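Take a look at the structures listed below.
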Structure 1
Amino acid sequence: MNGISDLLVSVVVPTYRRPDMLQRCLRALTWQDIDPRRFEILVVDDGPDRHTRRVVETLAREHAPRGLTVRYLEAEGTQGPSGARNRGWEQARAAVVAFTDDDTIPTPSWLRHGLDAMTDGVDAVVGRIRVPLPDRPRDHERDTGGLERAEFATANCLVRKRALVAVGGFDERFTLAWREDSDLQFMLLARGHRIARAEDAIVLHPVRPAPIGISVGQQRKVFFDALLYKKHPSLYRSRIRRRPPWNYFAIVAGALATVTGAAAGLAWLAWGGLAIWSALTLHFCIARLRGASLAPSHVIEMLVTSVLIPPLSLFWRLRGAWHFKARFL
């Protein structure tokens, strides 16, 4: 039993220069509690990187005697996880393709429970993501924790290959790991494909170390919200965000009024704008700190980033709207 027809599922793992995390993920995948001859692992390197290749090839040799196939692919002519996943599922030999990320740890029963939920009439299955967090997480930890509430995440999903072919796979214009999974979900829903949940198909997603103030740099991801909105305006408003971030617009308006008033010598405008900006920024910061770590260094980080996030978020939002020609606020 080692032909293509015997394969139940192909697991696609995109990666980019994180060989240690990738090795941890792959070792978890190799010990799935289904026959190793019934699935294959395809690692798609978006680097490419010789250390990553070595990890994959070493593991492939170790598990070849068990009948498990582990393949290394290079993502060519693309950028980002969307393109890497496309290169992976296009090469998949099974009728079902499972997706996870190089920083996850799939539990031993992940594939079995996911396949059990792939019943007749179901074209995609979403599993559960668990993110271990402290009682009072820091900002980047809580941000990663949001994956536990995701409706559809490529860190844990299975999709029939025929459904991927029908929707054209992932949109490679999503060059960052952001909204490309929602886009796939919305394309499947728009074409009548049924998506089921498998609560017992679990992957762990430990929080990666992150530099202080990482939330500032992450605002560039909002650029791709404009693309998702342009493609699926109704689903975006019902599933992602019901209304624009008016608090950000008000904060930026307050800051602009302060600067304009000071430059024009209009004290009432300058002080009024400063009052609005200060009050709304403080409210934003307090909301972000609710339930989070109150360590002095984290409180300072949150104060500083609460000042920077609204204008940066709006910059990337409006830049995305302009770039993708979307009426998006």
Structure 2
Amino acid sequence: MSISQRGRARWGSAGLGVVLALTLSVGVAEAAETMTFRISVDTSPTHVRTVWVEEFAERLKARSDGALDATVYHSGQLFKDVNVAKALRQGSVEMAVPGSWVLGGFERRLDAWNLPMLYGHGPDEYHAVSDGEPGRIIGAALEEKLDVKVLGKWFDLGASHTYFASRKVETYDDMKGAKVRFPGGAGLSARLEYLGATPVLVPWPDVPLAMSRGNFDGLITTNESVKSAKLWESGLKYVFEDYQIFGQYIPMVAGDFWKKLTPDQQQLMTDLWDEVATEERVAALAAQQDAGEEAKRQGVVFVTPTPEQRTAVRQRMMERQDETAKAIGIPADFVETVKAALPPD
């Protein structure tokens, strides 16, 4: 080998070492750029929302090779749902999945979910609305008003029915004169009044004691909530399974954090969220069914109106829908958009 050849060989090896060193240093630099972030929910560790947000976080870390590392804070450790939208807008938390019912103050059109046209419907109809054009409009409005990214499909909580303690309700007429605790919302209040009931607001933590004292006759809630609070111990005896509302959670990422992600990371988060949301919806339905079976084992009696009965009541309610929507402040064109997403009665 000539001197020049040996030189090229020596410098070639050195050059390879330099390239390898540079590659390793870049790899270390990239590893150091792990994006850690927080996800806020206010439900317990065993609640279906919390469990599946945790699942999302675990899959995200695995599929990003550790580059996206989220910690889920449950039970309102960071923020209650009612306060988390403001926290997202201020950059005080990176992600949250609040219930749609707490966001009406930021986007009035969300109250359309409580209008008569959705009364008595189940998950298929609500998914047609939230996954369709109405949900797209809501998502775009929240993104603009809160400076967030709506990540994808909404998680399910499940159907809320009307539960009673002292009053056995077997028909819609039996609801007349009943005082019914509801979670809020002008549309839901109007719906109860239409059914002849008196809506009353009681904070959820006060519900068991208030029920045991007879401060109200019944309440709108879910099987899961009944189970978690063991409301049968507070006097709950009957369920009128009328599908009053169907609760969903909206995934939102703070705008400043979203902008720090690469396009590939953003795509991974959106794709993975919809994958997890599809599974969560199945799990949420099963959880509500299991909770209902537990309530039955505890002696709670279920009465279920037929789909035809629910349809008949919904159609009568809709005679006043335009009036209700106008009073709440829901634009007429959006009401028509929601109606168009639903199957005809």
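Each reported figure results from applying straightforward, stated rules to the coordinates on display, with no laboratory input. Keep in mind it's a predicted model, so treat the numbers as computed, not measured. Cβ atoms are built from the backbone, for glycine too; each structure is taken alone.
Quick notes on this one:
- Which of 1, 2 leads on FRET efficiency 1/(1 + (r/R0)^6) of positions 85 and 245 (r between Cβ atoms, R0 = 35 Å, to 0.05), largest value: 2
- Among candidates 1, 2, the computation of Cα extents along the principal axes in Å that gave 82, 42, 35 used structure 1.
- Origin of the value 17, where relative contact order in percent (Cα under 8 Å, 6 or more apart) was derived from one of 1, 2: 1
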